[in-house]
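Structures follow.
Just so it is clear, none of the values below were taken in a lab; they were calculated from the coordinates. Note that the structure is a prediction, hence the values are computed from the model and not measured. Cβ atoms are built from the backbone, for glycine too; each structure is taken alone.
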Structure P
């Protein structure tokens, strides 16, 4: 199978490696000529993953997106969720009509509050059975080193999910399937915000009790938002829910966790982004996720606290005090 991976960041590059290890030719699209040249000549992508990781020969790179969309059988999108509409809208007419489109993105669009797969389906006029999403405890750096992990592929058509799962499965990349697309995407988007909250708490010097409390309450908020949108509650107790949450909140290699840590240390958002080296998805998605919760009548105190600290300039210590200075109530 010929696969096209749109996006040469850490996850896109690593996923191309997974595809190659599964026996497929994978072309990575990038806007940077030097990145494409490095992948094609040195079989590395030192801007995105460790320089000592050598990509399989079946992974190549291109800067010509249109030419590769026409015959790709599997199109994998690994872009920041906020740039997808602008970057990919012009190419709807050249997408292979037989291709399955797979989203690796984990975010909610600012302007529309749509999930990433919904944006893709809209701009490329795709029916639900041609769009799949992948999510799980999938830290790119570990997978690039071929450390064993698990993931979930979801599509409204179970047979499509199964076909994609078989396509990407390798000895180190164990794949499960689901039909709960909304659950996977909400879980993936919310866990980034919760990882920010955990990082902020750790940057402030708090310990495991606070971290466990944030993760547990964050999981509850994500579950309630997902269910309100039509997701299955059980999804949030699986790999794409609590599994992804644990990995992202616990690993110092998580950009969302690092960004939050720097904010907790007292850096501004701009300073934290510079220290992290990239914009973490959770910083941009926390606002629209909170708005989604409000529109569906879901209480989201942890997510609201992150928005307050990251975007409204609120003092983290004051936010923590206000979260705890409330009367007891039943746990939900």
Structure Q
């Protein structure tokens, strides 16, 4: 919708024929945003080769853990000069690779063809054309500027950055912190607790980013603090809502059952902790979330353990 409103012709690939047909005939994606009219520049198809034909830019927006398999199918129909843009906010399980690294693995595209768009971009607000801002990150400044122009609308303001790693990490780790904040909300804990989780969550994200070569300033920007604040504070956030259900006592299975869309942090918390351990970076909030979501620890016990950690300097 943003791309179309910025003047682009958009071909949308979908895996469900009935949804593709509905988008083309009713101009709505009623399963997710009923009542929202899609611009006429958007068409949908179940044929990946048709969607990719002549495309200058391919926006990749599947769930993080399915990217490698999906992209392996799409790679043969992509042009050699198509710019590949990740909207995904996760880290691959097993490899602990960022989405840009998975894209490079599968397509062998150079850094000038791989970009990331991230920021405080809750879809439910964007489709209503409420003002929002984002970061377009690519190691090649000219590519970032091309993408900036392709998605700049009166309601969507993109900024450029060359720190791909920082933007990706900010987007991935904030989902884990949002789970922690949601758990705290579900437990009935107050604003002091949530503020501490957000602040210390940003600190551990920055530590990991610096260890991986990211720019510390990125984490103070839209892809860092901006995305973290939006995801941790909004009821529109899938990760926050997922955490709230866990904090209220639902099991992981029960929470998955009542969640209609993917909460990336549920899976990526394990791969992010793996990534941190590979870089010898301590991430206690991420570790706590993993212990609750995948280790079966009760939220009450997890909070007690987190608060009883040895005292240390804030600057660590």
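Figure out for me which of the structures P, Q the number 31, 19, 18 belongs to, where Cα extents along the principal axes in Å, for residues 64-127 alone was derived from the coordinates.
Details: P: 31, 19, 18; Q: 35, 29, 20.
Among P, Q, the structure yielding 31, 19, 18 for Cα extents along the principal axes in Å, for residues 64-127 alone is P.
Check the numbers for FRET efficiency 1/(1 + (r/R0)^6) of positions 216 and 248 (r between Cβ atoms, R0 = 35 Å, to 0.05) across P, Q and tell me which is largest. Can you show the working numbers first?
Details: P: 1.00; Q: 0.45.
Comparing P, Q by FRET efficiency 1/(1 + (r/R0)^6) of positions 216 and 248 (r between Cβ atoms, R0 = 35 Å, to 0.05), the maximum is at P.
Matching task: 14.6 is the computed value of mean count of other Cβ atoms within 10 Å over residues 88-95. Pick the structure from P, Q. Before the final figure, lay out each step's value.
Details: P: 14.6; Q: 21.4.
This figure was derived from P.
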